[in-house]
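As structure tokens, here come the structures.
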Structure 1
């Protein structure tokens, strides 16, 4: 029954696209037409037969005005392309995406077709995401903007690893930068809570300078005024705080508390060794770090009596805390209601990037990884449907054609 229903729907869709839809778009009989050609295209209900006129350009190449007018992309209707891209991004591989489409929707499509579609749409999605109009926020709402950044590795084909240094031996990955911006609103208890539907993600293999420019462009998409406070929460990586000092000087910088606690744990183990005494010392000073901030930690460990070798090791480990002193004032940050953890970006690196690019046997090109990750980013940000409705979708033309018919 499903096969019969899909076959009937495909025949109807093909008839509409071949006639009424083209008349509604004004491309049924384009100037300079030389004839009509029929093609098989993929729609959300399966493969359909689609006939349209062609014209020959000055270069002698054949063009199909109806394809552009109706948004035909890589041999797919907008609705079909949207479905394929969504499944490609949410599945673990292009092969699994093809299998899922066959089982769930009855669509027969090859993994190569899905890959080609994503390669065509991905760069356009990135461009659209950075150039789209900003959102809007009511003036009465008490909000701050939050920015988080991090890097993670994507496994690459060998030819894309030239000049890349491996951590332990030959390199296997290239580092990809990920950033997320979102709005937070103060609640009745004085704490800032994340506003759903305001997140904007960025993914790039580019250098920090270009990445920081993209972050600034993304901040404009939040739709808040220039005076809105910006809070940056990230780990202690030097490249991150160089971006902040260069591009976001007015921001409140906060080192993620859990990364700071990791360094504190290393300091305690250095002093006591890997034993229960080190764990007890760590628990005591982690609590003080969170409640009072980093100053008391620096004073205590800097004043400890120890042998010269131990004192030298303590001083070395305290450089991290001293270098980020202003960014570890957790007492003040918590009093202001600001977040002290970078869970949003940690989650993005795992769920947005790793779950799609780090499966067994997967190896990528930089462009191939970015293409599918940008589709995933728009889905995560709730912008996937907006992109198709505004950029490539021609459903209004089809609806008009159906109504006229």
Structure 2
């Protein structure tokens, strides 16, 4: 461990920079010289002793500042996204709110009108309590972002791509240029794309966010969030300080589970993407549906951009709009047997939810929209399950 004479050695290939798939598969993979263990240990200690000279043995003296298990995870996460550094948090919202705390009081933020509702709720709260200027733009309109920023006033452009749960596609590189020209930073929620399919920092983004609860963990049993920065600058130093002061750190066991989940990240995302594309193609034009929303469909307005900036697939998330309205949609959501009617996404199991109900009365999501998190099950079984549920409306 850090500060000992038996430092574990990370397994590397002859290449100085292994491919992301290799980095993920061997996440935290090392050889312990004393035991030969290839699985990293969990460090549950909350405090760390000093040596005979009262110098710190480990870089931290308290786990709210750092922990060897966090260190292993954060190193892998930074490498996967191509960032200078990464930090893990107790939840996705803990990461988002910590980042947003670095936005000056009274500054302006531009964000999609439809997006992850928890992040938007917090932005609205900051608008009410700290005078934050907030412009919500239509992500379906390629020109809307440029009209939403205010040069010299906008401090942050926050985007998702694809956008949850309509799966509109925002051009990340173009958004970075727009943000930087206005003097703002670009933050990208890449939870759905994951580093497997998209690396926003390489397209000009300044910060990438992941709800690690979702695909990074992939088993619906960990709550965590991640921020990855393009540059270890003053803002990043403030984020690290705020994480310590606000206490938004995840536990060592959760960090270890995330390391374990990341080892199968590519396999899970690739399978979920294949399944989602097959389901989207099967149901596109279905008589019981008004629309199938999935950027992998050639008919999707953002398909060309998604194909350019997403490598190897279009993700496991899609939505369907059920003909008839909200009640018909909810009937489908409760009529499936394999798709589980539950909130969240990115697990190995397939989920279905009526998003408008989950977000509440202020939601801008269409009332007939069902969000599908497509898992890694047999795709024919999933198609048959949805087919049978649609026959009930």
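With respect to percent of Cα pairs over 38 Å apart, the largest value across structures 1, 2 is given by 1. When helix-only ellipticity at 222 nm (-39500 (n - 2.57) for each DSSP H run of 4 or more, over all residues; to 500) is computed across structures 1, 2, the figure -10000 traces back to 2. Between structures 1, 2, the calculation of relative contact order in percent (Cα under 8 Å, 6 or more apart) yields its largest number for 1.
Throughout, read-outs are computed from the coordinates displayed, never taken from laboratory work. Quantities reported herein were computed from a predicted structural model and do not represent experimental measurements.
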